[in-house]
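Trainee: As structure tokens, here come the structures.
All of the numbers you see were taken from the coordinates with simple rules; none came from a lab. Note that the coordinates shown come from a computational prediction; the quantities given were computed from them, not determined experimentally. Cβ atoms are built from the backbone, for glycine too; each structure is taken alone.
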Structure 1
Amino acid sequence: MIPLTKTAEPAVLQRNAATWTAELLQKIADGDEPTKYLLGRYAHPDIKVALLIETSEKCAYCESSFRHVTYGDIEHIVPKAVEPTLRFAWHNLTIACDVCNTNKSDVADLVDPYACNPSLRFKFHGPLMWAVPTDNSAVLTEEQLDLNRSKLVERRCERIEFLRNLIGSAVTKPQAIRDAMLRRAERETLETKPYSACATAALANLRALHGL
């Protein structure tokens, strides 16, 4: 998980969010069942495109790149079932992979990557992402989202092994080649890369190990 920054609110939300919210709340107050069309208005294509851009097409929670196998889900940071007034609120929307979205369900009070620096709340030990034990929200997030599920650990191991081989090779090369390889390693930690938080921690450890 990495820090995320909200981009400009899409025009469709600027124009309609207040009206949609008022319509939804009136339905709830009247005891009427909201239509699927009303409930799903946050899934407008322009909204999803904006969310994909601000998350670099990665899950906001586990950093998986999912676009080659699935569409990804628009996720409500504060669950819409818990707080219906935020169903169409731009600051409450993000993108999650199917697994994290399903695991999160209607659980509130998880770590919000838009509101904090997750590196202060989770530490990587190799491919394992551990919550700071005194941080109850981080512990809940790790457990609820299953952030150390086997497939995630496998993918993080692949990133670590790639960096390990790259750095191990770099230290044997002349300075100019070494510097180029180190720059290549740094690019693997960019926020656009999958599992960049894990890669950042791994690269720092490898640099220390090799005295780089």
Structure 2
Amino acid sequence: MLEVVTFVLGPAQTNAYLVAEPESSQAVVIDPAWDGKVILQEAGKRGWRIAHIWLTHAHFDHLGGAAAIVDGLQPPPPVAMHPEDQPLWRIAGGAAWFGMRIDPGPEPSIDLAHGQELRLGETTFEVRHVPGHTPGHVLFYCPAQKMAFCGDVIFAGSIGRTDFPGGDYDTLIRSIHTQVLSLPDETRLLSGHGPETTVGQERRRNPFLV
């Protein structure tokens, strides 16, 4: 059984997730939004070893804490991201659009691809490519735990923005219908902002989808 600790961090109140398999004490940080030292401290308090950093996409508010996490660990955990978001990562996630400067951390060394399997200890996650908010956006689906970490693709009662460079509304809606709503209704959706929801709830009530 995975354990999930949620942090709401940074200027955009972004959800960062520390996910651990207690049996192996291995953990992954999904979207280290900001204040990486806070995430590090929580992992240390629980006796978890952060072995991976996975990025749903490369916007600055989803990776602003990566540098502090990597700098605080030996060996440093590798960072995984879809290659189509490399151009966004190279401009520090667009932080300058909002008058900010950040250290994006080490260049991602693992290229994510649709259908790829990632492992956290004995637990398997499926990578699903869900472009529209950004070209290289992905979600991480764990069938055994009936949960998906979906970044800024879909929220409780809403969907991701498509007015930033690289965004496209029609592509986002297609991604949601083919890669999110195709999951079982009971699947928990842990989004990049706001409260968690489920596939079934969004299928029935999300005004952008019904």
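Trainee: State the single structure among 1, 2 that was used to calculate relative contact order in percent (Cα under 8 Å, 6 or more apart), giving 21.
Mentor: 1
Trainee: One of 1, 2 was used to compute helix-only ellipticity at 222 nm (-39500 (n - 2.57) for each DSSP H run of 4 or more, over all residues; to 500), and the answer was -15000. Which one was it?
Mentor: Computing helix-only ellipticity at 222 nm (-39500 (n - 2.57) for each DSSP H run of 4 or more, over all residues; to 500) on every structure in 1, 2 gives -15000 only for 1.
Trainee: Still on this structure: Can you tell which of 1, 2 yields 18.1 when mean count of other Cβ atoms within 10 Å over residues 8-15 is derived from it?
Mentor: Derived from 2, not from the others.
Trainee: Identify the structure, out of 1, 2, from whose coordinates log10 I(q)/I(0) by the Debye sum over Cα atoms at q = 0.11, 0.12 Å⁻¹ was calculated to give -0.59, -0.68.
Mentor: Corresponding structure: 1.
Trainee: Given a computed value of 2.6 for distance in nm of label points 7 Å out along Cα→Cβ at positions 120 and 160, which structure among 1, 2 does it belong to?
Mentor: Derived from 1, not from the others.
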